[in-house]
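Below, each structure is written out as structure tokens.
Where a number appears in this text, it was derived from the coordinates with a stated rule and is not lab data. Everything numeric here is computed off the predicted structure, so don't read it as measured data. Cβ atoms are built from the backbone, for glycine too; each structure is taken alone.
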Structure I
Amino acid sequence: MANARIALVTGANQGLGFALVQGLAARMDRDDLVLLTGRDAHRVADAVTRVTGSGDTISRVEGRVLDVTDAGAVAELAAELGARHGGVDIAVSNASAMLTPDRPQAEQADAFIDVANGGAHAMLRSFGPVLRPGGRLIVVASSLGTLGHLDARLHPLFDDASLDEVEAVVASWRAAVHAGTEREAGWPQWINVPSKVAQVAAVRAVAAGRRDADLARGTLVAAVCPGLVDTPLSRPWFTDFSQAQTPERAAVAVLDLLLREKADPALYGELVRFGEVVPWHAGRPPRHQERLLGS
């Protein structure tokens, strides 16, 4: 038991998070522990039952109630796992909130940003310090999370920013969304894009401060794009799902990254899609944003 690995996934009641827990439980060892977390106790318990009843589970699976918008609760859980187990080996920030095109973006901004960005920041701040040598600290993001998807005026805000600076930019952008001035400043109307860029920028900020020590220990900090996944969160935004993956299929490449024996230094601090780096400065502002939003 002393060498048992500890893995934790947020937003794991359904979709990709649930598939990641299933995959980890099937591919890790008998004494290892996978923590399935979510905000609702009943949904967490039901998800654990579904995983353990599948017949494919090898490792132990436990449910924990965790609201990633509560930074104190995230810090408390990280400290508990550090004290009880000496740290964690895998921590995946996957939680996300529903965003739909049929409601004004300003009405949805707080709930969405609190989970996608506040939750990712809390995970990076609290689980970074308890990550064991050779561990994996991953934020599930998107290929939209590159600077090229933003107006060039906004690039200096995120390029080489610290985590504190990223958080300040997110707060300023959120205020502009509520004030209705975001487009004047160059922000895209679809809040998913700045949110994803900020997620990747946060990962890059944390990785920059740990790079040398982590690379020496085989530890990986990165953002991951799983590709288009057919889930209730993505369904409102796209009409063609012919190329979309099931959550189980999308989880495969992420699991390979999490469980690979040796971390690839080239992936450290980067946005990774199917095992390849998505360049930070790639992309261009999506032309379909206004169409999706009906403007």
Structure II
Amino acid sequence: MPSIKHVAITGGTHGNELTGVYLLKQWRNNPQQVCRDSFVTELHLANPKANGHNRRYLDQDLNRQFGWDDLNDHALCGYEQNRAKSLNSLLGPKDEPRVDFVLDLHTTTANMGVTLVIKSDDPLVTGMAFYAKQCMPEVTLFYEPATRLDDNFLISLGRRYGLLIEVGPVPQGLLRWDVYHQTEQVTGHCLDYLDAVNRGEPPEVATSMPGFQFVRKVQLPENERGEITAMVHPNLQDADYQPIAPGDPLFISLDGETLPYEGEETLYGAFINEAAYYDRHVGLSLMRPCTIERSEQPA
């Protein structure tokens, strides 16, 4: 009996990330590109109103609204909070999901290439990510494990979780062929893996692979009025997944003063100067290299 019966591909969770939106259009017109014999593939535009306004969101970031408590809190009634509840009804409910697996398509303004965000230790999830990296060695694995019911990402609506596909750099509200094509390719590899597992012919993949585990976000410097007073240093700009050692340039003030990284260990940057995070004055995320294990064959 196939373990995966329904796969949802979601795009436009952030309305100004157009790659997923336009891939959904392409696949609706050419469903054979994402259909597989062993499961049903569904296509869902996650945040249509924000997409119509070419904005990341209208009221709240949709991809932070899927925690169990928030989905069950009817006092939360902003547009994206209600949209999350609607998606929960469509794909879930979260405690007993109808959909088995979710692939959520995102883009970033940061120079992160093709990044797969892994939120689960489920061997189906890690096996899929490893297979995609074997097919596309340039893929980076971003490991941020969470408990599915508590996780607030859209992919947590899947019974076996899912993968968040993040590709960049590309400006908000823009299509770029390389980013579009890479997203299309990696999505196809993910679907192929699920289909092979369903048919009882799982591809051979490594039992462990290198990746990066999230440590913390770093705020941009501010003054006492909460105004940004510095920006990402040019040495760091576009250097995602490169080491940042104590004393390395981190920010540069508006008058040109270099502000060094004051941490005690060498870490690695991601989402460096991500435009979407400026509303919270976040300059980058810090990551630690890790080894991601795949403990058993998917069932």
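If you work out distance in nm of label points 7 Å out along Cα→Cβ at positions 61 and 101 for I, II, which one comes out largest?
I
Mean count of other Cβ atoms within 10 Å over residues 69-76 was computed and gave 13.2; which structure, I, II, did it come from?
Corresponding structure: II.
Between structures I, II, where is mean count of other Cβ atoms within 10 Å over residues 197-204 highest?
Evaluating mean count of other Cβ atoms within 10 Å over residues 197-204 on every structure, the highest lands on I.
For which of the structures I, II does the calculation of helix-only ellipticity at 222 nm (-39500 (n - 2.57) for each DSSP H run of 4 or more, over all residues; to 500) return -13000?
Only structure I yields this read-out.
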